[in-house]
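Below are structures written as structure tokens.
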Structure I
Amino acid sequence: MTKELKEMIKCNNYPKKQFSKEQRALMRSVDLTDFMTWYDESKIIKLRGSVRLADNRSVVLHEKWAKDFAETSDYCSGIDFCIKYLGLSTYGAMYVMNEFLESGYIHREPTPRTLTSIKTIESRIANGQYIPANNIKPIYAYLCNTRQIPADTVKKFIDSDYLYAERLRTGYNLLFPIYNNEDKIIGFEKSGILSDTEHRYKGCVISEAYTGFTYQYKYIDNTPEVVIVFESGIDLMSFIALVDEGLILLPEDRSIMLLSIRGLQGKVLATYTDKDSNIILCVDNDTAGSSFYTEEHYHYNNMVYAGSVLSRYNVKDWNDLLKIKNQIKTPINFKNLC
């Protein structure tokens, strides 16, 4: 950041500019860790494996959003972050964000620091650390009781080799296998099922870079494919359960692929789609999900966001909707979304 801009911030005195709707959308979806490194690196620290605000350590920065775990407020991003945590005015926040974007500043490239090599994955499958989840009662209990996914849906995933488990000293973690084009497992999306926080891994990923968990629900030769996108394998399973119970109607004349992008990872989405893909974005109904759509839909010609479906039932994600499925009086029609 320049000395001139620092002085503007100090005096809250900025030159007048007009910002387009597209510019404001970009401001709301900047990488906040990069932004804070550019803005004032002394204001952030690394604590417990995450980037936090030095003067408010309950605020965690996660790429395009920030969350204050000491509050009950929703996630915030970009402009809202500047207003709430940096004390900038609304116009000041937009001006500073725009300066950051125009600077072209990039502090870091994404690195697979949390990823495990394919050879390690193969070794752990061979030695029995990663195993198919059939007949593992804690996995069934977690999915059927905690997540309320019907046993028939769980069995269908297990029978199709779509669910694995990681052996731990005191239990298991749930693994969603990631296959390559040769049907070889190259990684897993991991979800913790233990209450013991020392061993609970929610969203921790082991995989080669930029791959996601896919479920081919239906394939019809010579038909356009619809890609339905989720933040997690749990939401994907919950959606399938609702489809199986007739509470969600899917296009009958299209191939249907479901994809978990392991949070909100645009590069995972790009791996499985192109600009002309038919995409239904079923990410969470929250600020982060909405901002993700705002950013990503510019790259695609046929993308819709299904957040309004969740809003109708006042829930955040598809597992929450599954838990109140008795409130769905009329099947939710996805046939005309793409």
Structure II
Amino acid sequence: MRGRVRKGPPPPVQSAHARGTEVVAAVDRHFTSTGFLVRDGKVLLVNHRKLRMWLPFGGHIEPNEDPVEALHREAREETGFDIEVVAERPEIHQPWLHVLPAPETILLEDIEPGHVHIDLIYFVRPVGGAQRLAESEHSEIRWFDRQALKDPAITDDVRLLGTRALDRMEHARPRSSVQSARERSSQVVAAVHKRFTSSGYLVRDGKVLLFNHRRFRMWLPFGGHIGLNEDPVQALGREAREETGFEIEIVGERPAIDQQGVHVLPAPESLLLHEIGDGHALVDLVYFVRAVGGAQRLEESEHSEMRWFDREALCEPGIRDNVRLFGTQAIDRMEGLNGA
């Protein structure tokens, strides 16, 4: 979280098009990864020299990094620790596809006119290394327990997410199966250009909408690249309108952060790294969504067919493992909401 945080009344969480009056669409947006590092019931924060506030470690995701690679690098540079991310990952065994831990939440941070950070928030713990201070960036490094997080000098977002990280770690398993960046280096080449995409599993009446992609010749959910002037939710809403004809809403939890200049976006259900060849890979944020308006239509330039799949149809041989898994999970999630 490297934003210039301003106190004041919070903006409500809204859909992408409704938020357009508060967060200008045509601004430069950068993806960042941030980690709340927990050990022995305390969370590690650093006092940032430039911003003069207590923050978790983190920073920009470089073009040749995915969010987890950036998180590991920032942890080593800013804290001295090697880390692991505490998060569940679905089991998908598929060539050219790697499952990354999904962030706990995503914050859209207004840092200055024309510039916004899209910050992926993770909860992590140390697994090696030794604590040290990055003096060029930070004046102090300190461990905060729950009581210390109530200090008025701690901003609302850091207090809330730091407390959540402490709660999560109390119930976390001793070791997770999340791989470190260096362990994955033999599978995914680090020096490739990685672009962010958003994908949506749209559910209605116990069925999920998939498209037969003309180029890839496979059944896929709707989705596409996140533009330089978009956040993941804006991109998802645009892709839904272009590819399905529907207006959508995302089904996902969002923490209530009461802070001006910080907009909370729903966290994705999962994060997938797709190797597409020629030195390129896609970092895909996967969401579960439902329609709230519009009318179904086929984008014929991209897709040859669109079809609603129930659980049984998702078991057809032509459906890839990741699409079958997430499609089924999306149906389950929506049925759980309807039954609540």
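Thinking of I, II, which structure, once distance in nm of label points 7 Å out along Cα→Cβ at positions 50 and 282 is computed, gives back 2.7? Only one of I, II returns 2.7 for distance in nm of label points 7 Å out along Cα→Cβ at positions 50 and 282, namely I. Which structure, out of I, II, was mean projected area of the Cα convex hull in nm² calculated from, if the result is 17.6? Checking each candidate, the match is II.
Name the one structure among I, II that helix-only ellipticity at 222 nm (-39500 (n - 2.57) for each DSSP H run of 4 or more, over all residues; to 500) of -9000 was derived from. Write down the numbers at each step before the final one.
Values: I: -9000; II: -6000.
Only one of I, II returns -9000 for helix-only ellipticity at 222 nm (-39500 (n - 2.57) for each DSSP H run of 4 or more, over all residues; to 500), namely I.
If you rank structures I, II by relative contact order in percent (Cα under 8 Å, 6 or more apart), which sits at the top with the largest value? Walk me through the numbers before you get to the answer.
Working: I: 13; II: 23.
If we compare relative contact order in percent (Cα under 8 Å, 6 or more apart) over I, II, the biggest value is for II.
No lab work stands behind these numbers, since they all come straight from the coordinates. All of these numbers come straight from a predicted model, not from anything done at the bench. Cβ atoms are built from the backbone, for glycine too; each structure is taken alone.
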